[in-house]
Structure P
Amino acid sequence: MITNVTIIGAGKVGTSVKFKLGDDGITVAVNLVSAREFLSLGTSVIPSSSASVIVLACRDSQLTDSVALLAEHYAHALTGVLVLHVNGSRGSDVLCPLKEHGALISAAHPFQTFAKADAALLDSIGWGVECDDDAWESTAEFVSLTGGVPFRLPRTDAVSKRRYHAAAVAASNFTYAAYDLARKLAEDVDIPVETFLAPIMRQTVENAIEAIQQGRPFPITGPLVRGDMDAVQRQRQAMPDQLRQQYDHLLNALAEAIGR
């Protein structure tokens, strides 16, 4: 049973997890340490023997050094402790130096975008997990404590992990390119973005969620889908010069996605 959690990394993910574990009804003691503080002060800033889970929520560039520091100064207290990192594209192999000291190791990635530290962002999200059999039960318990859904990844080779992480990037970050173009065009023709863009973007996301839940194609509309290439070309010709390349990139990506 998980009773104590130490989080190394006080960014948006680490802080969100701390907030979530601090909710009413979750009886877990949480110690949050910034990665910079940990790397400079070492074990003097984390409990010496009380952690049942250590979460590495630090930057990629700090992960290897954090593991090395734990292995060097915290080895005596690692037996049976679950050590997991939340990086989406790295595997559990980076934690192997800790396994040699009896730790259970796991790579467990929250499939979410964290624009801010907010416990609610963890509710009902999937966590992609890579771990050995001996670490699965503890990892699943930890993820469930955060309100997430643990899913053991069936393919964990380096290429598959990068593709897994790219799925998150595509679902979240790539939508910014479309939003950015829409906002600039709306501002160019002097329409209020909060009135015109917010409803259509919200409905598009709801359409996508419904399509996923019902296992049916996304209900896309517009001139390209209808095969009205004259309308597409008229739109393209109307683009401000500084936006035409961005429009073309998104147009080509959409055409490829729908097989046009």
Structure Q
Amino acid sequence: MNIGFEIFKAQNRILGYMLPDRTAKKAADLFLTPRKHPLKPWESTKEAEGKRILLDGGLSAIAWGNAKRQILLVHGWESRATQLAGFVDSLVALGFKVIALDAPAHGQSAGKQSNPVQFAEAVMQINQQLGPFDGIVGHSMGGSAVGLALSQGVECGKVVLISSPSSIISVLKRFAHFIGLPGKCAQRFIQQVELNVGRPANELNIAERLSALKSKGLIIHDKGDMEVPFRDAESLSRTWKNASLLATEGYGHRAIVRQPLVWDKVTEFLAHS
């Protein structure tokens, strides 16, 4: 048990009753401000092998390979392009150019805060500037962003969603519960995030938006995911009729994108019709 975090949760429970607006605002700032961590040695190696691309508005991406067929990789919250590097070598070997995006306020992209809609807008922007893409792979919040972008006009024949939430409102509710916000304060936290995003959270239901999607899909999710429950993958699978669901065990939420089995399944899906 992390004693410091338990104290933080207890403070949120108390202050959430006493000062719900102030506590909700601080929680929203916490939710919308991604932490940045130093690159790991294997990330630095892969960074050096790629070519950085600067897009409009301060977005950054990195590319490997020079083929005409292209795959886009979209990382999750508090991650970055190079953390999806495990997918690169096999895809390049198969004749793809692989481009990985740093989402707003992540990696080498500009900004201090971000949100799911900004993630999706970044996917739409890179598709407009560097696309089209033969396949798109999104992890976690990146998967949600890909789903939103596809529902707003981005076209792609094959799409992989890994550990992706089925709705943004569920993400907000889980976060509020995780940090100990009481009921009324939790609702105000959601409202604060909605003000920042500029959209009601209920409108950002990824499962519903994928129901009309014609892209062929692969949904990968770990049954023991503690951040995004496996039931989110089941919800996506029920509505996205042209997608198959691959369940894994023992990988969790973040380490799943570092597993050779997952790299192989994604490569196989993208390589074959």
Structure R
Amino acid sequence: MHTTLASASRELVIGPDQPFCIIGERINPTGRKAFSEQLRGGDLSRIETDVAQQVAGGARVLDVNMGAPLADEAELMTRAVGLIQRLTDLPLCLDSSIIEVLEAGLAAYQGKALVNSVTAEDERLAAILPLVARHGAAVIGLPNDEEEIPEEPRRRAELARKIVEVADSHGIPAQDVLIDPLAMPVGADTSLVVRTLETIALVREELGVNMTLGASNVSFGMPQRHAIGAAFLPMAMAQGLTSAIMDARAPQVVRSVQAADLLLGNDPWGAGWIAAHRAGQAAQVVP
């Protein structure tokens, strides 16, 4: 199953037979005090650096979150979408829990965006899915509802099915729903990541849809986080994960994804691996 996203001038296909889709997470004020303060003052200049670094790192989609406390998030999202689309032709993932912010971003966006995200809660599905359908976007679905964030992979898969079925009733096909299998921090419970991997396998087997997750969630609170991410993502890819919201500026993690693409047969003749190697060599050459 293929999910197609688009900017004004470029299409991107996500799928199990495609190179892994790195969704750059950096355009987000969470945990970035200076960036939050800039956004509250209406200053978007830092975004230019964030875009350049993530594009250079190998991002294929950029996540955009303007959730700075006390800021006009809808106005910032509108401006950020316009700015980023002038800086790059990569498709965007519009990230907010506020309906008005998503609506503002989708109205400003040129192309087919990815919306981050909707849960399996009836109220959220009823509010967000019509917006996604109206703008012809794709959407990330999180398999938790009003009652719980399920621990058991089987329950997560059941809620994932609910999201896909309700989306279909709104005219959103299954290929435009990416399920997030809920990556949980290994530091809180060392069994949690195994459950995420089991969920990925179940969703692939039963629904066949594409999947994404917040890769940094797995290593939260642990030392040497990039090493954990570099180990986790190839494991998840082997189970069926086709994209991740992650730090495209982390070479160790990005290279692990590229290596997994090669080993899983999604990099014919190793062309991507060799090209990335040559680009790295060229970058090290001092004029």
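Read-outs throughout are calculated quantities, based only on the coordinates presented, and are distinct from any laboratory measurement. The structure presented is a predicted model; accordingly, all values stated were derived computationally and were not measured. Cβ atoms are built from the backbone, for glycine too; each structure is taken alone.
Values as computed for the structure displayed
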item: Value 1.08, calculated as Rg/Rh (Cα atoms, Kirkwood Rh), assigned to which of P, Q, R; result: P
item: Read-out FRET efficiency 1/(1 + (r/R0)^6) of positions 157 and 197 (r between Cβ atoms, R0 = 30 Å, to 0.05), computed value 0.55, structure in P, Q, R; result: Q
